[in-house]
Structure P
């Protein structure tokens, strides 16, 4: 059919526990009531698990006491988390109540869109669409993200994280890029559109998240669906296509803070410098010419902003 198809290589969920609650992710919380392995969470005296954000805080004044992930008696007054920031739950996929019937189809399912996600507190908009396949590969190759508790970097350092999977590349990165790009040279194929999302923009004054995240993310997915069926408009920017702020596309309506789609020329010029340095130092002569061309084109587009 000339389409990329995907199979699911996993048989379960390996999710970050802190922040998971009935309000933020009720499906996940229902999944972990049985047949689940927890790592580095806190434990209550009645045999339950506990982590930051799971619900009402339990402290030493209640009948139920908590032992932290360090196996020490814990209360909120200690000023340290009960569960490790990267504590996890691991549970079988069949316990998900909204599992798609096609989840284990050996023939795979057709891919209409590929969505990359980075964690950036500033500069990178909520969502943007790549201009074409080659540009989309460039977007994936040049991703940078704020370090999390799962990364080897400490603090809030912005790290280069190509395709959001830098620790997992199994061979030469230049060859990996060439493989992705090779699909664009094939004839008679229908390649997916490529998108980049960023749920983690923060207000520069209050440091609060600008986007609600969790269930609200479906608004962004809805815009992507509508783009695939040519039912939603977009606005071309130097970095890609963003939702048209003057039209309600089912994504944001009155909920949109304009800062979520802001494109800063200064930020992106600095971003280009960091990307170029990274590629020159880490890929060098193995870097495909197409990626160099995309970076040059981005810098040219920014010069006219």
Structure Q
């Protein structure tokens, strides 16, 4: 197999970025982000975006490309990702797509329903209603107008509630009906090689806790303070970044730092648990990559290439020293 699109999924703190960097170095590749929080630019530390050294070593795409005031639906990300994948393939590079957002990765493999674009004016009108009346009122509106779609959503999910109302306002049809339409997977003209990182739960939780401590040392608290100063409205997607809310509560004087750290670590562990469950139920056909195997692939990327019949690049880049 001379060329492929490599997909690496896994829960938070599982080592995806390190593996992707190692593979991209050996394959003369381009790392493409498939994480719904890392597309935003305001919280690079808290969202665990690759640092300057990694970005200087191989090209990284779709990291920090949107403002926190913007929204990135699955459809929008898929358009951006397809463009980056095709751009890499055209110049002979290997796209290495990594992330923990299962909906993004599944859309890349299976496609999504062809929901039409929603006019900006309609989106703004829904956003204005959310701001003026609050999320409970917006969910009540959806439940009254589109009970089928409301039954699928959590009352605490502003992004999906707003999206359902936007589609209803723009098209006159329920998003549930649009999602029933058949869809085709994207075509790249090369095979997809899909692996999913799997760690023992206790070890993964330890990694989650340790990484948040590392984030604090890297400036996460100051980053959260800067985010607060920008006045980003509550309910924007980036407001759900792991660890942000506990740090904001600390900055407001409502939590001691130690309690904020503990809360952020617990939030991260719970999210990792949900990811593990989602991957297990929704991505059963992906190749499992166990913890030790992941470490071996990082140390020796050639073993990954051999296992999945990929051809190493003659002009591969050296992995930066840690």
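Values for this structure:
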quantity: Read-out mean count of other Cβ atoms within 10 Å over residues 90-97, computed value 14.4, structure in P, Q; calculated: P
quantity: Identity of the structure behind 1.00 (criterion: FRET efficiency 1/(1 + (r/R0)^6) of positions 10 and 282 (r between Cβ atoms, R0 = 35 Å, to 0.05), calculated), options P, Q; calculated: Q
quantity: Structure from which -7000 was derived, helix-only ellipticity at 222 nm (-39500 (n - 2.57) for each DSSP H run of 4 or more, over all residues; to 500), options P, Q; calculated: P
quantity: Structure from which 0.90 was derived, FRET efficiency 1/(1 + (r/R0)^6) of positions 34 and 138 (r between Cβ atoms, R0 = 41 Å, to 0.05), options P, Q; calculated: Q
quantity: Entry that produces 31 once relative contact order in percent (Cα under 8 Å, 6 or more apart) is calculated, selected from P, Q; calculated: Q
quantity: If distance in nm of label points 7 Å out along Cα→Cβ at positions 26 and 82 is computed and equals 3.1, the structure in P, Q; calculated: Q
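Computed from the coordinates by the stated procedures, all read-outs in this text should not be read as laboratory data. These numbers come from a predicted model, not from an experiment. Cβ atoms are built from the backbone, for glycine too; each structure is taken alone.
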